[in-house]
1. To which of 1, 2 does the computed value 2.8 (distance in nm of label points 7 Å out along Cα→Cβ at positions 13 and 61) belong?
2. Computing distance in nm of label points 7 Å out along Cα→Cβ at positions 53 and 85 for each of 1, 2, which one ends up highest?
3. Suppose you compute distance in nm of label points 7 Å out along Cα→Cβ at positions 5 and 29 for every structure in 1, 2: which one lands on 3.8?
4. A value of -31500 was computed for helix-only ellipticity at 222 nm (-39500 (n - 2.57) for each DSSP H run of 4 or more, over all residues; to 500); which of 1, 2 is the source structure?
5. Comparing relative contact order in percent (Cα under 8 Å, 6 or more apart) across 1, 2, which structure shows the greatest value?
6. Of the structures labelled 1, 2, one was used to calculate volume of the Cα convex hull per residue in Å³, giving 125. Name it.
Structure 1
Amino acid sequence: MCRGSIQEKLQWAFKLYDLNGDGRITKKELTDIVCSVYALMGRRSFSGAEEKALRDHVDKTFMKMDINKDGVVTMEEFMEICSKVSMYYLFEC
């Protein structure tokens, strides 16, 4: 996705995170994506402390993204938060 506007790129990214295609990202979907990224890097298992740290990281990130605190991230919330903050802020611990 080298071409296209920032909005088009964010829509594309949202669709990657929205695993079931229902127009909303759940905390489980975000967790699955993060675990998949770790698996791609060769990490298939975690110690208890590492798994807790991973879940805490996902929880913090999800809380930042779920602007209206209804338990899901919509396309609008995703685009709003991603356009306002750097990805570093969004995913920092």
Structure 2
Amino acid sequence: MKLMPALRKDIWSFLYNYAMSHSYHYFQKNFSGSIANKISDVSRSVDEFLTNVAELFITKVISIAIAIVSMYFVNPLFCSCSIYLGGYFLDCIN
């Protein structure tokens, strides 16, 4: 996960520049600490979200691959039919 610190920095920089483009009135109305905490929270939340999604996706893909290989060793025809039906359903979704 070497990508996450760079991603967090990019998000933080983007949101900081976005906040700085607001008017003087915006900063009078909102506390600067509150704005800084929101920027920090968003960058951490995106990092956690992407990490969780990647972990869930990778575990599902690996478990499906293991199931397909296991089915192939039990019955190659059943494995072929399962792969075909899985592809068909994915095609129907899109």
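1. Considering all the candidates, the number was obtained from 2.
2. Going through 1, 2 one by one, distance in nm of label points 7 Å out along Cα→Cβ at positions 53 and 85 is largest in 2.
3. Label of the source structure: 2.
4. The structure behind it is 2.
5. 1
6. For volume of the Cα convex hull per residue in Å³, the value 125 is produced by structure 2.
Where a number appears in this text, it was derived from the coordinates with a stated rule and is not lab data. Not measured: the values here are computed from a predicted model. Cβ atoms are built from the backbone, for glycine too; each structure is taken alone.
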